[in-house]
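Please treat every number below as a calculation from the coordinates, not as lab data. Everything quoted here is computed from the prediction, not taken from an experiment. Cβ atoms are built from the backbone, for glycine too; each structure is taken alone.
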Structure I
Amino acid sequence: MHEDLRMTSLAGIPGRPAEDRPLTRAMRADGRPATIDDYMAAGGYEGLRRALAGLPPEEVTAMVTDSGLRGRGGAGYSTGRKWSTMPLGPDAPRPKYIVCNGDEMEPGSFKDRFLLERNPHLLLEGMLLAGFATEADEGYIFLRSQYDSAAAALEGAIAEARARGCLGADVLGSGFSFDIELHLSIGRYICGEASAMLNALESQRANPRARPPHMTGAGLFSRPTVVNNVESFMSVPAIVRHGPDWWRGLSLIDEGGTKIFGVAGRARRTGCWELPIGTPMRELIEVHAGGMLPGYGLRAVSPGGASTPFVAADRIDVPLGFSTMGEVGSRLGTGTLMLLDDQTCPVGMVLNMIQFFAQESCGWCTPCREGLQWMAAVLEDIEAGRGRPEDIGVLAEGVWFMQSEMCFCDLAPGAAQPLESALRLFADDFARHVDEGGCRYRRRRSDAPAARGTLW
């Protein structure tokens with residue numbers, strides 16, 4: 001589905017020079033991973049050199065804070081504020097760690113894979129800068145093992161960086177030492193939760209940890225740890241190289257920077273594009289993705305992976321930003337859009353999502369372990385024609401229960417959000433499934449060949 005990962009730039013946007021695409025500028029036209037020479041030719045490791053030349057660690061953190069960079073993994077928390085809670089100075093506990101979460105198991109999301117396969121040195125430089133800013137000793141990249149091409153690109157980049165003195169002891173002759181190790185995991189959705197990922201990295205069961213203590217106080221191996229997403233780390237080198245004001249100026253709204261946005265579903269072009277934060281959703285779909293395939297209309301959008309509420313097709317003029325998506329009752333999440341077309345059953349799509357979340361629950365808390373399995377069973381009955389009128393109200397009660405404060409982490413509340421929005425936006429579809437004894441979309445397609453570009 002995602003083998004043809006496309007990329008565009010800011011070159012065609014009025015007032016934006018082509019070089020103002022910090023995440024993709026160093027990428028090769030042939031799709032192969034950028035070598036260290038490719039990367040340096042595009043300004044790579046200049047941010048690191050600037051920091052090592054005399055910037056205090058606290059100033060690097062302040063630059064990241066002032067840039068407005070928010071975590072690109074979905075939560076949208078201030079990256080600089082997270083770093084600022086790391087203890088500094090000679091009395092701080094040692095060792096200290098920087099961990100990159102590259103598990104990327106959110107359904108519909110593939111932006112990190114795209115970045116890692118094409119621009120691995122950008123991640124290394126971002127982690128090096130995080131290590132310098134927090135006075136950390138070592139970094140780990142937690143990567144799902146299915147990303148074999150990304151793993152190969154990272155292994156090659158790590159070897160190149162060590163050979164050039166950019167990693168290891170005495171980085172670039174500065175006296176700062178920092179190395180990075182790649183850890184391949186079997187991958188589980190729960191590892192998107194940072195503390196569960198740290199447990200997996202320690203070869204423990206991937207359950208979320210109770211907080212406090214927070215990870216910057218007691219994270220990996222009970223030592224101070226900063227955890228960020230792939231794209232979050234990759235945004236840092238340009239901020240340090242050009243300054244926070246420059247970074248903020250790339251955005252169309254007051255959030256700062258560019259972002260990798262993606263589109264999956266029945267669009268003419270699926271893939272990834274680096275665009276300013278605040279780019280209208282409609283522009284992403286109709287201009288960059290080319291609109292819908294012939295014969296299909298857009299009905300709704302899941303804007304940030306499967307755990308974000310649906311946005312109706314008549315509300316897609318909203319700017320894509322962390323603060324703006326609330327205006328249409330959703331979240332930016334990962335910024336990778338899943339398109340629901342007018343020939344795909346929304347009940348079946350939501351059932352597919354809930355089945356995934358039920359499978360991926362770590363089983364640690366009852367609402368998630370039992371609730372998701374139960375919701376999947378009810379949806380299966382509705383989709384198969386065994387639904388009862390009262391089932392819809394029962395699902396709505398289940399959504400409320402899943403979004404309560406009785407869950408240990410955000411997996412269950414996130415899983416409930418697409419169902420809650422579907423019950424609201426597609427109420428007629430749920431009712432027809434019950435009244436007509438099953439799915440009219442399935443009956444309509446029973447003798448038709450499978451359509452290209454479908455996700456579900």
Structure II
Amino acid sequence: MDAIDDFVDHVLGTGFDDLPPQAIRAAKTFTLDSFGVGLSGGAGPWVDEMIQLSTQWGQGDDARVWGHGLRLPAPAAALCNAYQIHNAEFDCVHEGAVVHSMTVLLGSAMAVAERQHGMGQAISGKDLLLAAILGVDVACHISVGVSTGLKFFRPGTAGAFAAVTAIGKMLKFDADTLRHAYSVAYGQMCGTMQAHTEGSMLLGMQVGFNARNAVVACDMAAAGLQGPRNILEGPFGFLNLFEGDYDRDVLLGSIGKTWRITELSHKPFPSGRATHGIVDGCLRLQKDHGFTADEVESIVATVPPLIHHLVGRPVQDEMSTNYARLCATYVTAHALRHKGIGVDAYDAGNLTQPDSQDLARRIRIDIDDNPDPNALVPVTMNVTLKSGAVHDITVQDVYGAPANPMTHAAHLDKFRNNCAVAPRPIGEAAAQALIDQVEDLENLDDVTRLVDLMMPNPAT
């Protein structure tokens with residue numbers, strides 16, 4: 001039996017009353033976080049162009065683009081909204097799985113929920129919470145079982161399984177329909193790491209593509225289309241073709257015991273999560289020892305191989321926004337100069353700022369002997385000041401991780417700030433209403449009310 005059958009059983013056999021309180025709490029936190037990031041992501045590269053192009057690829061007014069209001073067919077809305085959530089590299093992530101599952105599934109699930117509303121069928125907040133928790137569970141269980149490094153862009157590829165799970169659960173698919181929905185999604189799956197390597201805007205779009213594909217796959221499966229059965233463990237299944245070696249006991253052993261949504265990490269900085277350990281370590285040293293960026297002579301970061309692979313790229317005189325967000329030396333230099341990183345770190349004036357560029361070139365990233373190809377910790381920082389003083393720190397629990405979480409207040413500050421910098425702000429009252437609605441999500445009768453609150457405020 002293919003492992004996909006185990007996941008089908010888990011999804012169909014789990015009800016809301018089976019969920020532990022900590023999973024529900026995490027689902028609320030990261031739903032709100034994703035909404036805020038998606039609103040601010042409306043300012044990202046190619047957002048307006050993508051929305052406009054989407055109007056040429058079919059007719060329909062199923063669902064709205066967050067922070068914009070344009071109505072599109074559900075697959076197109078899923079693409080646009082998932083892309084907005086990811087394009088600023090500000091969305092939550094499961095570090096062990098290396099998957100942005102909430103990004104893909106919320107982009108998809110909310111589009112389908114709006115479509116269902118238009119058909120007179122409301123998706124409740126309780127339905128959405130259960131769907132999100134199970135979607136994260138499936139995508140992350142699959143991914144933590146992998147023992148080889150990234151070959152494809154897992155946030156999008158495994159993320160598609162999360163989205164299909166969420167949609168299928170909300171629409172009450174039976175076992176055969178859900179199994180075939182996974183299969184059809186697998187047939188459309190995409191995500192090249194070349195976009196990450198080059199810092200191409202296609203990286204975030206690959207998340208959007210898989211969100212769109214999940215909606216299409218669920219529609220096709222519901223209509224009766226059938227796909228192959230052994231899509232995870234078959235000779236050309238996901239685990240063998242897209243990944244590599246895997247441990248079946250790890251893959252399946254914790255289903256129903258470990259709720260992966262409780263293991264998600266916040267992103268306190270709008271940059272690749274692989275940069276966060278380096279930034280966090282340097283900011284901790286700066287706070288503890290009181291030095292300024294101008295006092296730094298050099299920095300050496302010793303990191304696991306995956307970090308070097310993902311963000312160990314050299315700073316360039318002229319960098320695209322996408323490249324810079326994944327350039328640890330630039331992100332760290334900017335953070336030390338400004339005691340943090342905001343979305344404005346990637347404005348043209350900041351990207352070419354001579355002092356940041358100079359400091360970035362004095363930061364070296366070395367590889368340690370960590371045998372885990374998916375590890376993001378530990379990270380060791382060595383900062384040498386022009387005075388000759390040397391400061392060291394090893395970061396095991398990066399800020400934003402479950403073991404070193406953002407406070408609830410910091411989480412809300414991030415959300416409000418993202419709402420405020422959106423290209424079409426929703427206003428403070430709507431932002432607070434979103435906070436209140438998500439906090440009481442299990443009692444919300446129709447989740448389209450959340451999208452109502454994400455529409456631009458004409459007064460702003």
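Observations, loosely collected:
- Structures I, II were shown, and relative contact order in percent (Cα under 8 Å, 6 or more apart) at 21 was computed from II.
- Highest-scoring label, criterion being mean count of other Cβ atoms within 10 Å over residues 42-49, among I, II: I
- Structures I, II were shown, and distance in nm of label points 7 Å out along Cα→Cβ at positions 218 and 274 at 4.1 was computed from I.
- Answer label among I, II for the case where helix-only ellipticity at 222 nm (-39500 (n - 2.57) for each DSSP H run of 4 or more, over all residues; to 500), calculated from the coordinates, equals -16000: II
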